[in-house]
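Read-outs: derived from the displayed coordinates by stated rules, not from any lab. From a predicted model like this one, the values you see are computed outputs, not experimental measurements. Cβ atoms are built from the backbone, for glycine too; each structure is taken alone.
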Structure 1
Amino acid sequence: MVTGGIYHDFAGTAAAFAKVIEPLGVQTTIVTDAEAALSSVDVSTCDLLTIDALLFTMTQHDKYAPLREQYAFELSARGRDNLERYVREGGSLLGLHTASICFDGWANWANILGAGWVWGQSSHPPAGAVQVKRMVDGDDIVADAPPFEVFDEVYRGLQLAPGVQPLLQARAASDSEFYPVMWRHRYGEGRVIYDALGHGPDCITEPTHLSILKRAVQWLIEPALAKQQYRGNTAHA
């Protein structure tokens with residue numbers, strides 16, 4: 001799990017998420033050196049890559065100027081190529097909340113993640129009480145999940161990749177309509193889910209949201225589990 005950035009409790013959210021998915025058999029390594037991690041991630045050693053971070057160049061507004069020296073980030077060409085290859089060749093990717101803002105200047109990131117922040121177009125109201133409900137019935141991830149409420153931000157105006165499958169929608173108190181906030185899709189041989197919720201640990205651990213996230217992780221790691229079972233059966237035979 002790659003984490004880090006401004007304005008959010010990334011350390012708390014990452015720790016909370018790693019803890020709740022451990023019973024699924026997922027052992028998580030939390031890293032803050034995004035360049036090193038993304039330049040070396042490989043399908044043979046990583047079954048699930050999670051991006052829970054706000055890693056961008058911070059050149060879009062003067063308000064970021066005091067923070068640039070410490071937090072500004074630009075993923076190298078090597079890191080971009082390796083991350084793209086990881087997903088395309090069958091790696092699973094989960095993006096949480098600000099993942100869609102990461103890696104600005106890399107146009108293909110939105111295609112890989114399924115959604116991307118567009119400066120001057122994308123926006124969100126201040127964090128507050130958010131109503132969330134499923135967009136589909138009978139899906140294996142959202143299943144029959146009831147509506148729920150979290151303290152979060154509702155992203156709107158994102159660039160969506162063709163063919164993404166919306167799963168959840170949300171509405172802030174100031175909104176007159178619901179906006180999609182969770183999608184899944186395929187990129188090459190890889191499985192991808194982006195959940196625009198996740199402003200803090202409390203949102204991650206909200207019971208209904210948590211059950212959905214667990215099913216999302218189970219879907220994402222299905223290929224890895226299938227490989228393990230095949231190897232086990234082969235070895236037993």
Structure 2
Amino acid sequence: MKTHLIIGASTGIGKSLTARLLHQGNKVIGTYNSTPCQTDNPNLTYTHLNILEEDLNFDFIPDKLDGLVYCPGAIKLLPFKRLNSNEVNLDFQLQVGGAIKIIQKCLSALKKGNSPSIILFSTVAVQSGFNFHTQVAISKGAIEGLTKSLSAELAPTIRVNAIAPGLTYTPLSEKLLNTPEKIAVNTQKHPMKRIGQPEDSANMAAFLLSDNSSWITGQIIHVDGGMSTIKN
């Protein structure tokens with residue numbers, strides 16, 4: 001049985017990944033912020049964590065960890081001329097500063113783990129370039145740089161990879177998919193002619209946490225229905 005820590009396990013991809021890892025017989029420590037969680041599964045524990053707060057209590061991190069997944073993110077789409085430096089900085093602190101903070105706290109536990117793996121999340125918009133995605137691409141672009149640099153520094157002990165999803169049915173994308181018309185338009189944009197499901201990225205994350213991916217590190221893996229590589 002492996003032990004994995006999922007930051008942001010209450011909704012979306014984090015919730016789907018939690019269910020998959022438990023089904024595989026793993027132990028999961030999950031955190032939530034605004035969506036409280038309870039469980040009667042002995043292999044699952046939840047703790048509240050707002051990664052933006054100061055003086056955080058990290059006592060929930062065990063002495064030994066086999067995997068760490070950082071899921072928190074934000075999608076705020078607006079023209080470049082409307083970017084606000086305070087909001088950009090807050091977004092960066094959530095998506096990048098928070099990842100750095102929790103990785104630093106987990107390093108000693110991960111070094112004791114069995115084929116330990118860190119998974120971060122980017123977005124297809126970083127390498128493809130979409131209108132009005134500047135704010136999210138700034139933070140997620142930094143995540144891709146962090147993934148590659150950290151994977152070099154931690155090899156061969158700890159693997160570090162990032163998943164770059166396309167548009168996926170999660171609470172973060174609700175405003176982009178809140179009408180049949182928006183769903184139809186976005187479905188047609190993808191070569192695979194469907195919107196991503198949380199399970200699509202969760203399946204990849206579960207693979208990257210497993211021993212089956214023991215020779216994979218420093219990669220940005222696109223789970224985007226072909227959006228990043230196929231001209232539709």
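1, 2: which one has mean count of other Cβ atoms within 10 Å over residues 134-141, as calculated, at 20.9? Only structure 2 yields this read-out. Here mean count of other Cβ atoms within 10 Å over residues 54-61 has been calculated and equals 10.4, so which of 1, 2 was it run on? Traced to structure 2. With Rg and Dmax of the Cα atoms in Å coming out at 17.1, 50, pick the structure among 1, 2 it was computed from. The structure behind it is 2.
A value of 50 was computed for percent of Cα pairs over 18 Å apart, for residues 142-197 alone; which of 1, 2 is the source structure? Among 1, 2, the structure yielding 50 for percent of Cα pairs over 18 Å apart, for residues 142-197 alone is 2.
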